[in-house]
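Laboratory data are not the source of any read-out in this text; all were calculated from the coordinates shown. Quick caveat, the model's predicted, so the values are computed rather than measured. Cβ atoms are built from the backbone, for glycine too; each structure is taken alone.
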Structure 1
Amino acid sequence: IMLSSIYGGIFNGIGIGIVLKNRASLGGIDIIAVIIKKYFSLNVGSTSLIINIAIVTASSLIYGIKPAMYTLIAMYISSKVLDKVLEGFDIRKQVMIITENEEEMGNEIIDKLH
């Protein structure tokens, strides 16, 4: 069951990400997540995870804690994969250095990185 949760989360995240990246919708919680992203600085995956946690918590009262835990694992993985699909896998970072010694700092950076 654990492997099913992991692979299900991965493939679910990829599928939803592809759909949303092409400006389409699945007609569910993803619509709410996209609207919230428009007005607040929350990721679509994180927003859908928060909403889904509330739903799973309520349904765990009926179905029990064990299925809820596997569902939460799948949803967490799905939300992380969804965000990666939407944002891309770009790992470049930008750093802003504030200094009074620009030349010295620039030369040190060039010497150390090259």
Structure 2
Amino acid sequence: TLPMHSKMLLFSVVCFESQGISNATSGEVYRVYREVCRELGVEPLTPRRITDLISELDMLGIISAKIVNKGRYGRTKEIHLTVPLESTKSVLLSDYRLSQLGDFSSARKKFTFQLHLQ
């Protein structure tokens, strides 16, 4: 069982994967994670701590986080799931708090729409 913030982070990655975006950047994932926290009334962790959680999920083999160089825009991590999407969705939605966000299609539209507004 993962800690709640790790689940919310993974939920954010799954929102991108559900849209067919398999290489979301750590910044994009963090922005969706913050929205998930806001919806659930949870104080978000700092970007530095989320980077640590991304590394932990990478070590567990749940996601792959590859550092890429964006030239003058700096370095970032490209993140994608390494486990089956549908089983990950069902595990996340079995959590009471995450199930309050609804299914991934409605959450995906809401969170990624807000992402594009920022």
Structure 3
Amino acid sequence: ELIMAMVGNPSNAVEWALAEMINQPELLQRAIEELDNVVGKQRLVQESDIPKLNYVKACVREAFRLHPITAFNTPHVSMKDTMVGNYLIPKGSHILLGRIGLGRNPKVWSEPYKFKPER
């Protein structure tokens, strides 16, 4: 039996988001302006601020899309025979979804390798 362990660190997503925004300074500036407008410069961000930080949240979501914390979702087992497209997934099959492929699929995302928080 195969046992899978996935170790990831959410701070990696923050690092990726910052790296992507540094490469597009106008995005970083927009995030800074939102932080300054919502939080100000006199205090740190609080959890109660998060619902109002829409652009910052969009940047984090986009970083998760491009750079997921783990490569695969948690494994699942199919409960019954299922068709996905033209493929039969027999009952009892172990199923893993590749998050990197999902987040960079050109059939789903326009410019899949471009960091675009406004998606």
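Out of 1, 2, 3, which structure matches -25500 when helix-only ellipticity at 222 nm (-39500 (n - 2.57) for each DSSP H run of 4 or more, over all residues; to 500) is calculated? Of the options listed, only 1 reproduces it.
For the structures shown (1, 2, 3), mean count of other Cβ atoms within 10 Å over residues 61-68 is largest in 3. Kindly point out which one of 1, 2, 3 the value 0.5 was derived from, the read-out being distance in nm of label points 7 Å out along Cα→Cβ at positions 13 and 29. Corresponding structure: 2.
For which of 1, 2, 3 does Cα extents along the principal axes in Å, calculated from the coordinates, equal 41, 32, 27? If you can, show how the numbers build up before the last one.
Values: 1: 66, 30, 23; 2: 41, 32, 27; 3: 57, 29, 22.
Label of the originating structure: 2.
Where is relative contact order in percent (Cα under 8 Å, 6 or more apart) largest, in which of 1, 2, 3? The maximum falls on structure 1.
Can you say which of 1, 2, 3 returns 13.5 when mean count of other Cβ atoms within 10 Å over residues 21-28 is computed?
Values: 1: 10.0; 2: 17.0; 3: 13.5.
That value comes from structure 3.
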